[in-house]
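Just below sit the structures, each encoded as C-alpha cells.
All of the numbers you see were taken from the coordinates with simple rules; none came from a lab. Since this is a predicted model, take the numbers as computed values, not measurements. Cβ atoms are built from the backbone, for glycine too; each structure is taken alone.
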Structure P
Amino acid sequence: MMKMDKNNKEKEIYYYKDELVDDFATMENIKIVNVNENYKFIHKNPIWNTASILTQNVLSMPIKYLYAKIKFDIKFVGREKLKKAKKRGYFIYANHTQIFADTFIPSLANYPKRNFFIVDPANISMPGLKLLVRLLGAFPLPSNLKAYKNFLNAIKLTIENKHSITIYPEAHIWPYYTKIRNFKAVSFKYPVELNTDVFCLTNTYHKKKNGRMQIISYIDGPFTINNNLTKKEAQKDLRDRVYNKMVERSNNSDYEKIIYIKKTK
C-alpha cells in the first residue's frame, strides 16, 4: 500500500502485528543450514584465517565505504568512543533496519578493528553467498546444546582476541524503521558472562536539503556491567540502559521512507 506525503510523493506502508516476531525481510525458499555440533565456528587453518582477514578488512572495505557514502551519505557521530577501546574486545548493539548495509555499518564505524556478527542461520544459507558471509565474520545461532557450547567458545575467543561482535537485539529487519522496537534482555548474556563492555550504534534517517536521504549513526558507550547484580539482573540492567539510549538517539530521525502501522485486528 502507498501513502502520499506532504510533497505528494508516495510512501510505502507496512502493517505489523507483533514487533518482536514480525519480519519484513524474510528469505523464502532457502534450505536453512543446520548449525549443529559439527559446524566450525573457529577455523585453525591459516589459509582460511588469512582469507577472512582480507575479506573483512581489505578487499570489502572500499565496497562497504562507497556503498554507504553513495547510497546513504553516511555520517558517524561518536566514533572516538570506539577508538578509545581499540585495545580490548567489546560488543556492539545496533538497530536492524537495512538488509544489506547492516552487515557492514558497524565495521565501518570501528575500522580497522575486525568486526564479527551474530546472525540467524538463514544468513549463511543463501546460495552463492554462504562462504562470503562466513568469511565476513558471521556466527550463526546454534541449533542444539552441543553446538551452543562451541558457539560460546567462539564468542569468548573473539573477544579475548580484542575484536568486536555486533548483535542486532531486535532480531528481525524492518527496513528504514525510525524507532527502536522492544527487545529482550537475553542477547545481553554474552557481555555479562564475559564481563565485557558494550557500545550501541543507532542508525537514524534524515533528508538533506538536496533531497538525498542520509543515515547518521550515533555511537554511545561504553556501558559497563553492574557486578553488584545477579547475572539475570545485570542482563536486564544492561538491556535497559542500551535500549533507553537507542530510543533517545532514534528521536533524532526526521524522515520516514516507509510508514509502519500496527494492525488493530
Structure Q
Amino acid sequence: MDFHLKLGLKLWSSNTFYIKPALELHLRGVFDYVELYVDPGSGKNLPGKWKKSGLPFCLHVPHAYSGFNLSQRKCQSENLSLLKEVEFYRLALEPEFVIFHPGIQGSIDETVRQIHDMKKVFPDIFNLAIIENKPKIGLKGEICVGASPGEIEQIIEETDLGFCLDIGHAICYAAWAQIGWGNVVDQFMKLGPKVYHLSDGNMNSHKDLHLHYGDGDYELSKIIKLIPSDVYVSVETDKDPELHLNDFERDVNYLKNLSEMSV
C-alpha cells in the first residue's frame, strides 16, 4: 500500500553536516522535504549550501528562544532583523511554506499587529506564511501565545495566514486545559492545516517532549487516521547526537508501519 503523507525532515540551517545523509534518504524515498529552521547568523553563508543539495524545502522562522517574538512590541526591531535572514533562505530555496510561532509572554493583538506591519516589508515571505499552534506552557515555563483553537482562529482570520497544526502542542494544551485531546484536535482541524507536526509524548504533560514514535503514550494509531491524504507532515522527533539520520529513518518506518496497520 502506498503511504499517503508527505513526510518532512526537521533540520537546523547550521546543521550542514546532515546534507549528505539527508540526500541519501531522500533519494531512497524515505522523506519528501526538509523543514529547515533558520538559525540566526547563518543567513549570509549557508543558504547556498542547502540550495546545492536540490532538496525540497519548507522554512521555519526563528522562535522566541532565538530572539523572534511577535507578541511583544519591544521585539519588533529584532524580529525584522531576523526576517532579513529568512529572506536570504526564501530567495535561495523557494520554499513551499514559511512557518511562524505566534510568540511568548505577550498578546495575540500584538502578534496580529506585527504581522500586518511585516507583510509590508516582506510580502514574499508572508505570501507563504503559516502560523503554528503552541502549548500553553513552554519548555522554560513561559506562557505561549496561540495555544488554543480560538487564538489561532483569531490570528488566521485577522491576518489571512495559513495554519500549521502541531499535534503534540495541541495535546499539551488539552492536558493543561483538562479537556479531551480529540476535541482540541478536531477544533484545530476545522481551521484547515496545510502542514502538520508530529512526535510522540506524554498525554498528561503540559510540555512538548519530542519523543521518538513508540517512546511515549500518544494514541498515534488514532492520530494518523485524522490526517488527510497528501498533506505535509514534519517528523518532529528528537535526533540522537550522531552525524547520521538512522533514528529519523526508524521513526519514518514506525509511522509507515502504523499507517498500514491503521487501514
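When mean count of other Cβ atoms within 10 Å over residues 62-69 is computed for each of P, Q, the one that comes out at 14.0 is P.
Match the computed value 3.4 of distance in nm of label points 7 Å out along Cα→Cβ at positions 214 and 238 to one of the structures P, Q, and report its label. Matching structure: P. When FRET efficiency 1/(1 + (r/R0)^6) of positions 38 and 230 (r between Cβ atoms, R0 = 35 Å, to 0.05) is computed across structures P, Q, the figure 0.50 traces back to P. Starting from the value 17.5, 52: which structure in P, Q was Rg and Dmax of the Cα atoms in Å calculated from? Derived from the structure labelled Q. Consider the structures P, Q: one of them gives -8500 for helix-only ellipticity at 222 nm (-39500 (n - 2.57) for each DSSP H run of 4 or more, over all residues; to 500) as calculated from the coordinates. Say which. The value was obtained from structure P. Set P, Q, criterion distance in nm of label points 7 Å out along Cα→Cβ at positions 94 and 174: the highest-scoring structure is Q. Structures P, Q were compared on distance in nm of label points 7 Å out along Cα→Cβ at positions 54 and 222, and the highest value belongs to Q. Look at distance in nm of label points 7 Å out along Cα→Cβ at positions 182 and 206 for each of P, Q: the largest one is in P.
To which of P, Q does the computed value 14.0 (mean count of other Cβ atoms within 10 Å over residues 30-37) belong? That value comes from structure P.
Taking relative contact order in percent (Cα under 8 Å, 6 or more apart) as the criterion, the highest value among P, Q goes to P.
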